[in-house]
1. Thinking of 1, 2, which structure, once semi-axes √(5λ) of the Cα gyration tensor in Å, for residues 151-214 alone is computed, gives back 23, 12, 9?
2. Cα extents along the principal axes in Å was computed and gave 92, 48, 42; which structure, 1, 2, did it come from?
3. With distance in nm of label points 7 Å out along Cα→Cβ at positions 55 and 159 coming out at 4.3, pick the structure among 1, 2 it was computed from.
4. Rank structures 1, 2 by distance in nm of label points 7 Å out along Cα→Cβ at positions 103 and 239 and report only the one at the top, that is, the highest.
5. When relative contact order in percent (Cα under 8 Å, 6 or more apart) is computed for each of 1, 2, which one produces 21?
6. To test your reading of the models, identify which of 1, 2 gives 147 for volume of the Cα convex hull per residue in Å³, for residues 295-414 alone when calculated.
7. For distance in nm of label points 7 Å out along Cα→Cβ at positions 367 and 383, which structure out of 1, 2 has the highest calculated value?
8. Please compute mean count of other Cβ atoms within 10 Å over residues 15-22 for structures 1, 2 and give me the label with the greatest value.
Structure 1
Amino acid sequence: MLDQLKRLHSGIEGLDTLLKGGLVAGASYIIQGRPGSGKTILANQLGFNHVKNGGHVLFATLLAEPHDRLFEFMSTLSFFDKNEIGAKIQFVSAFDTLENDGLDEVVKLLRREISRHKSTVMILDGLLNARSKAESPLDTKKFISELQGHAAFAGCTVLLLTSSQLDDGSPEHTMVDGVIELGEESIGPRTVRRIKLRKTRGSGAISGIHEFEITSNGITVYPRIESVHVQPSHEDNEDITRLSSGIKTLDGLIGGGLADSSITLVYGPSGAGKTCFGLQFLSASTIEEPGLHFGFYESPQRLRLKASFMGHDFKALESSGALHLSWHPSTAGLIDKLAYELLATVDRYRIKRVFIDSLGGMTRVAADKTRVLDMFTALMGELRSRGVTVIASWEMESIFGGNIDAPAPDLSSLVDNLLLVRFAHEGSELKRQLSILKIRDSAYDPSLLEVVIGESGLDVKKV
């Protein structure tokens with residue numbers, strides 16, 4: 001069996017997942033990205049997390065900017081602790097040494113500081129300035145090599161920050177063990193921050209581009225959920241048990257209820273009853289089998305009011321712990337963040353019933369629409385593996401026609417059950433109808449059903 005290299009945990013949510021456990025202790029990494037991409041925040045967040053775990057950090061800069069301005073900006077972030085400055089985290093400026101004495105003297109200065117403070121992490125900001133002082137690529141390699149040699153001997157992990165977009169064949173890239181690239185992309189009026197691991201020597205890593213955000217808590221990385229949950233975390237149940245849809249007449253038409261851990265897609269035009277269908281499903285939630293409304297368009301207050309018109313007391317269910325409402329306006333956000341929040345809520349409250357209203361709302365926040373199908377595949381597979389029965393809604397644009405517009409192609413193939421709700425004229429009346437198009441692992445009655453919504457809830461009856 002191969003020995004596992006010792007890891008240094010960054011403490012940055014999601015980053016250690018990308019790195020398959022964290023940075024390799026004693027290795028050297030370049031963190032690169034344009035100004036404003038988040039390099040300094042990431043490095044400081046890692047540094048302050050490291051000292052909280054008993055480490056010692058040396059933050060050296062080759063930039064002319066004074067440390068006071070850095071402290072002023074970092075003080076707005078929750079991880080910043082001014083009491084650690086001068087104690088476990090040391091800030092040193094090597095700008096004058098670089099300007100007056102050159103790279104060799106910078107190396108000597110940093111060696112002394114690492115030894116004096118017994119540093120286990122060194123962050124060097126301004127690698128581009130060091131490169132500009134080097135007379136040749138060989139001098140750049142020599143500078144990095146000498147820093148690496150002493151740092152490795154001292155058991156110190158090195159982070160080199162640069163605003164230069166270095167290519168894979170640059171002298172800096174060839175010398176270090178890893179390269180972490182931060183960037184951002186404008187998509188319409190939105191700006192999406194992205195992170196990519198371009199090199200990870202001696203360690204596995206999750207490849208590709210991932211999204212992250214910067215808040216008052218610092219950086220949070222959201223690995224693409226389909227890259228993390230390639231396989232569901234739990235095995236499927238071998239036996240099929242039934243869970244009530246909340247509609248007794250429908251249960252009788254589909255073999256006694258929905259299969260436990262199944263995924264049901266209810267689609268149709270606006271106003272056809274999709275949300276009411278989901279609320280009826282959640283009304284059957286119990287303390288033993290709690291439910292979750294994960295929605296994008298209606299606030300919890302509106303949902304409680306709508307449920308009360310259908311004869312359901314959601315406030316009482318919430319007070320007992322049988323029901324939880326989670327509202328996420330679709331005007332902004334990250335789709336992977338939403339997926340992880342859904343899974344975390346399911347685990348926190350041991351949720352067994354989930355109504356996602358709607359998949360279209362969730363799709364709206366996706367920066368890259370090409371991966372929506374992969375994301376939903378991974379999310380639904382993971383929910384299924386955790387024993388959660390899911391109903392999701394999906395709105396189609398056509399009210400009376402047969403055209404169906406999906407948020408992602410082939411979405412219907414991912415679900416176990418497919419229900420279509422739509423409007424139909426009956427004389428001068430407009431009525432709601434339900435068609436059962438697919439029920440996996442169960443016989444069902446394909447009869448056309450009328451949907452009736454009233455004070456006693458939602459019910460169906462044969463036309």
Structure 2
Amino acid sequence: MSVPTLAADPSVCAPLPVLGRDVLVPLVTGGEVTYAALDYAASAPALQRVWDDVAAYAPYYGSVHRGAGYLSQLSTDLFENSRGDVAAFLGCRPDDQVVFTRSTTDSLNLLAAVLPAGTRVFVFETEHHASLLPWERRDDVEVTYLAAPRSHREAVETLERALAAREPHGPALVCVTGASNVTGELWPVRELTAAAHAHGARIVLDAAQLAPHHPVDVAEWDVDWVAFSGHKLYAPFGSGVLAGRADWLRDAEPYLAGGGASRTVARRGDGGVDVEWHTTAARHEAGSPNVIGVYAIASACKALTEAGFDALVARERQLIEAVRRGLAQVPEVRVLSLFGDDAPRVGVLSFVVEGWNSSHFAAALSAEYGIGVRDGLFCAHPLVRTLLGGEPQDPGECGAPEAAPGEKSLNAIRVSFGAGTPDEHVERFVGAVKELVRDGAKWSYRTEDGRCVPDRG
């Protein structure tokens with residue numbers, strides 16, 4: 001598939017073709033409208049390029065590393081070449097390993113499993129649960145949670161103080177997001193990396209929200225590991241990546257025990273078995289891998305690179321500014337931020353609307369305007385509670401609590417977009433917010449299983 005032509009402004013890229021761009025959805029008020037997918041931060045739609053590549057490969061699918069047949073050999077080459085494509089996309093060092101996983105969550109749980117005993121982990125409480133929770137599962141690892149900073153400088157100073165106070169000076173790991181899944185704000189990755197290394201610590205970058213929007217350069221930034229998910233990178237086929245330093249990965253027991261991770265297995269005289277594990281990325285890729293998912297990630301990496309991140313970032317900034325300008329015209333709307341209105345961000349914004357329950361507002365956007373957003377705590381409960389300045393009701397599984405339509409809620413609404421978002425979707429969203437706040441919902445809603453849904457009688 002050819003790279004999309006640029007818009008009239010040579011610095012701005014046209015939207016990349018994605019699946020679902022022409023899907024019509026019914027409105028509760030009657031009629032249909034093209035669906036406006038503005039929940040990219042949860043799962044981005046598949047790029048058309050990715051879908052075409054996967055469809056072209058599908059007839060040739062075979063089990064990798066385990067067959068002498070042509071399709072197995074072809075699939076093995078495709079799988080390993082995809083590893084190289086992902087390494088190039090991330091700017092990995094020559095001796096880094098690229099391990100394929102199921103998701104960012106799986107990647108960070110893998111890293112938590114291979115930490116040397118006695119490692120001190122430092123993580124900001126502002127992290128997504130995928131990078132906030134895995135470390136506690138190790139009894140021989142100590143976790144220090146750092147308070148939410150209100151500026152880049154405060155983030156670096158908070159980390160430096162925590163690292164300087166650690167005793168004894170054993171292995172240490174810092175975990176930080178590249179871009180918040182709640183506010184979209186970019187974090188000072190270079191400065192935090194420098195601070196970590198100055199105190200003898202390593203750092204892992206959660207790039208789940210960063211990689212789809214901005215180039216990531218492992219070698220230039222000097223981060224030790226990076227993790228991200230395919231389903232946020234326009235490749236929703238159930239794969240993720242952990243890439244970086246090989247030593248901790250090579251020295252630890254395999255994440256999963258099984259075929260593919262083992263080089264040789266032999267019976268012992270006492271009835272047990274002796275196992276020699278691989279020292280490559282295969283050590284942590286036991287079982288038959290998700291070849292389709294891996295190839296989809298590699299395809300997305302190439303598509304974004306070919307489109308040009310400069311043009312993609314420039315266009316996304318236009319969309320961000322359009323949303324921010326539109327929301328700023330509604331006094332009842334408060335956009336959430338850690339670092340202030342001028343902080344650089346990706347296409348992710350969360351907000352609250354005075355007098356509205358977030359679930360009710362999101363339901364009305366969907367039912368009356370065909371706009372898909374997200375409401376709740378976004379699997380970042382401590383951060384959202386900090387930003388809202390209060391304790392919400394029990395949110396359940398990353399969702400909104402039970403509340404009647406119109407009742408004030410201490411949860412938020414998130415709008416997110418990216419390389420496939422057309423201008424019309426953003427314009428419709430801004431117009432819908434203004435109309436809902438001014439005129440109220442056109443339909444009545446009821447609470448069902450803790451969520452607001454249209455009342456269809």
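A short reminder: the numbers here are calculations on the coordinates, not readings from a lab. The shown structure was predicted, so the numbers you read here are calculated from the model rather than taken from an experiment. Cβ atoms are built from the backbone, for glycine too; each structure is taken alone.
1. The read-out comes from structure 2.
2. 1
3. On the way: 1: 0.8; 2: 4.3.
It was calculated from structure 2.
4. With respect to distance in nm of label points 7 Å out along Cα→Cβ at positions 103 and 239, the highest-scoring structure among 1, 2 is 1.
5. 2
6. It was calculated from structure 2.
7. Working: 1: 2.4; 2: 3.0.
Structure 2 comes out on top.
8. Once mean count of other Cβ atoms within 10 Å over residues 15-22 is worked out for each structure, 1 has the highest.
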